[in-house]
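I've put the structures underneath this note.
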Structure 1
Amino acid sequence: MNEKNTGVSGRGIVKLTGKYAVSEDRDITELNYDLNNLKAKDFLEIEKELTYQNEFVLTSKIEFIDFYFVLVAAKASNVPTEVLDIMNVQDISAITNAISKELMHFSHNGAKEDLKMVILENPIVLKDTTIEEIFLDFDSIKGSDLRDIERTYQKRGVVPAIKKQFSELYCLTCAAKATGLNLSSFDKLSWKDHKMVVTLVQTFLHEVGA
């Protein structure tokens with residue numbers, strides 16, 4: 001087994017010990033992934049697939065569930081999840097380790113002002129306006145806003161979780177209220193920017209005991 005990845009670049013190759021058929025005319029002996037092809041919307045789809053289709057309940061942050069990394073790897077490599085399902089334990093372990101290192105490697109280096117300002121690594125365009133930073137004004141959230149957050153969260157589909165802060169969808173719903181942006185605007189965030197926003201919201205929710 002030879003595992004290669006490039007740290008926080010989001011790209012990497014995992015050498016596999018076995019050969020696996022992806023299609024009738026294609027076999028793979030390595031998994032080539034690129035997280036940079038993924039947006040926040042993709043991670044929300046993965047969260048739903050994990051909890052609804054596979055019946056997981058989030059009892060902790062989603063990054064603590066090994067199968068989560070398998071789903072991310074499948075989407076980042078365009079290899080069907082069914083192919084990863086038949087891989088041996090050694091190869092799945094190598095894939096899980098590679099993806100987890102990518103997602104867990106970076107910290108709050110892009111955040112400023114007491115972890116409320118996110119400098120986007122990949123700015124997004126909303127109605128002809130380029131957004132380069134996102135200010136999370138948590139202090140502006142009132143009791144009535146929490147009801148609005150809950151209603152919006154319910155409409156998008158509640159994720160089974162012991163605590164709502166474990167759901168990335170709930171965290172983005174809070175971020176939308178704290179920034180004044182539409183929830184759909186966050187779908188465009190790159191994987192790094194998405195994880196940064198989610199992490200900051202989770203930190204805030206933990207501090208206030210939500």
Structure 2
Amino acid sequence: MIGSLLRYYERLARARREVRGVTLLAAPRSPVLGCNAAYGADASPEGAQVRAEFWYRQQGQPTLYLTERELEGTRVVQEIQSGIYRARGLEGGEVVAEQVAWTQAGALAEVLARAWLDASWAPALRAHLSPLLEVHRDLRPLLAYREGQVVGGLLLIGGAAHLWGVLEPAALPPLLEAAAWQAGGTLETSVAAPFAVELEARRTLTYRMPDPGRTQEPKDP
């Protein structure tokens with residue numbers, strides 16, 4: 001399932017590099033974790049971590065790993081559950097979700113910032129997402145509304161939606177349901193605490209950072 005997140009966030013990253021089997025993504029000045037993470041380090045040969053961390057230092061940003069297993073010399077900063085959500089035909093409720101035009105990138109950025117960070121990150125998120133949504137129309141934003149007010153947002157890419165945020169728990173089921181129907185009935189997604197979603201083929205993944213004070217330089221070309 002980690003491959004689903006890599007394929008998804010590759011579409012949103014501004015830089016990509018392969019280092020000894022590890023895929024490094026970066027989106028400077030964007031707070032989206034998946035766009036600023038190294039994938040595959042827990043299954044890579046010796047020396048890959050050192051090179052990954054050296055590359056991120058060159059980009060002027062901290063190293064972040066997304067792994068399925070333990071990774072020596074790192075600490076967990078966030079745990080997520082990734083899997084497949086299957087559309088189940090939810091009955092209509094007070095929260096309604098629908099696809100919106102790319103011009104709603106600002107609204108999507110604001111709800112994501114408020115859900116996971118704080119509203120001050122909204123301009124950076126908008127600057128990151130708006131040009132991508134304008135050019136790549138297969139990146140489909142969805143918003144959830146309660147009485148006309150935006151209470152959630154999600155970005156659907158192909159059959160996956162790993163980037164979402166809600167201001168109230170009741171907004172998540174309609175968003176996932178709407179995205180799953182658009183994706184053909186099933187949706188690859190991931191959730192973090194405190195949200196609990198029924199997922200098939202569930203896997204636990206962890207975002208990790210190097211232990212404090214660890215700095216090494218590559219010893220060979």
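For structures 1, 2, which has the highest computed value of distance in nm of label points 7 Å out along Cα→Cβ at positions 139 and 155?
Answer by largest value of distance in nm of label points 7 Å out along Cα→Cβ at positions 139 and 155: 1.
Can you say which of 1, 2 returns 0.9 when distance in nm of label points 7 Å out along Cα→Cβ at positions 19 and 51 is computed?
Label of the originating structure: 2.
Once distance in nm of label points 7 Å out along Cα→Cβ at positions 59 and 91 is calculated for all of 1, 2, which comes out largest?
Structure 2 gives the largest value of distance in nm of label points 7 Å out along Cα→Cβ at positions 59 and 91 among 1, 2.
Given a computed value of -8000 for helix-only ellipticity at 222 nm (-39500 (n - 2.57) for each DSSP H run of 4 or more, over all residues; to 500), which structure among 1, 2 does it belong to?
2
Only the coordinates and a few stated rules stand behind these numbers; no lab work does. Bear in mind the structure is a predicted one, so any value in this text is a computation, not a measurement. Cβ atoms are built from the backbone, for glycine too; each structure is taken alone.
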